[in-house]
Structure 1
Amino acid sequence: MKYLHTMVRVRNLEASLKFYCDGLGLKESRRVDNEKGRFTLIFLSAPLDHGPEVELTYNWDPEDYGIGRAFGHLAYEVDDIYAACQHLMDQGITIHRPPRDGRMAFVRSPDRISVELLQKGAALPPQEPWASMPNTGEW
């Protein structure tokens with residue numbers, strides 16, 4: 001058995017691609033537009049990892065999606081947790097759980113999918129403004 005991807009439904013394809021690609025740095029690996037089924041599938045992968053992907057499913061007809069309690073979060077390892085969080089903030093993305101410990105942070109996609117960022121290797125030494133930054137909302 002091989003793990004392939006995690007699918008998340010998105011309401012706004014443009015906002016979602018801005019978050020996942022411009023914010024997180026994921027790259028589109030393939031796209032399927034299905035006119036008969038009225039949906040678009042976009043598969044994204046981390047630039048250095050061609051393993052499991054995130055599949056964004058965009059249904060052309062508007063739907064309201066709730067987040068099930070059973071789904072937790074997506075997680076990505078980053079080379080520098082502070083630089084990754086600063087880049088996301090520069091993109092206008094709220095850091096819901098700042099990397100106060102130099103190890104872990106959480107953000108949310110436009111569809112409120114929780115995304116965990118984990119520092120590669122050992123935690124970085126705590127530093128400001130992160131060390132004293134409070135949590136914001138849910139993560």
Structure 2
Amino acid sequence: MELVAQQVEEKLGSIYGIVANAGITRDNFFPKLTTADWDAVIDTNLKGVYNTLMPIIPKMYEGRSGSIVCISSISGEKGNIGQTNYAASKAAIIGFTKSLAQEAARYEVRVNAVAPGFIDTEMLNPIPEKYIP
């Protein structure tokens with residue numbers, strides 16, 4: 001990600017805003033959830049946000065400006081059947097965002113999260129309709 005951030009800045013100038021929108025699902029009831037599926041979701045949804053923001057935040061702090069939006073999910077707020085890994089990762093994004101917002105405020109960098117509900121994308125296809133509110 002550091003190389004990508006560097007290439008963007010060389011082409012477009014300083015990065016002043018970023019949306020951290022990592023998300024995959026590997027839904028299953030908890031007893032049937034494999035370690036590989038747990039790790040894939042946590043690594044993508046949570047560590048992906050870390051990896052996206054880490055090369056950019058120091059530059060925002062130095063420039064004393066910027067805006068970050070982290071994408072969580074309603075599942076991170078309420079939970080959802082068959083989504084313990086996904087809900088845990090998206091709830092972690094909320095805590096991550098709250099903590100980072102407190103830290104970044106002193107550098108005049110805003111950090112917020114949004115937690116949308118179900119959105120009709122390919123990621124929604126495997127979820128049975130009876131579980132979609």
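Before moving on, here are some points about what is shown:
- Structures 1, 2 were shown, and distance in nm of label points 7 Å out along Cα→Cβ at positions 10 and 42 at 0.4 was computed from 1.
- Among 1, 2, which structure scores highest (criterion: distance in nm of label points 7 Å out along Cα→Cβ at positions 50 and 82): 1
- Looking across 1, 2, the calculation of distance in nm of label points 7 Å out along Cα→Cβ at positions 66 and 90 that yields 4.0 traces back to 1.
- Top of 1, 2 by relative contact order in percent (Cα under 8 Å, 6 or more apart), largest first: 2
- Answer label among 1, 2 for the case where FRET efficiency 1/(1 + (r/R0)^6) of positions 2 and 98 (r between Cβ atoms, R0 = 30 Å, to 0.05), calculated from the coordinates, equals 0.30: 1
- Among candidates 1, 2, the computation of helix-only ellipticity at 222 nm (-39500 (n - 2.57) for each DSSP H run of 4 or more, over all residues; to 500) that gave -13000 used structure 2.
Each value in this text was obtained by applying a stated rule to the coordinates, not by laboratory testing. As the structure is a computational prediction, the values presented were derived from the model and not from experiment. Cβ atoms are built from the backbone, for glycine too; each structure is taken alone.
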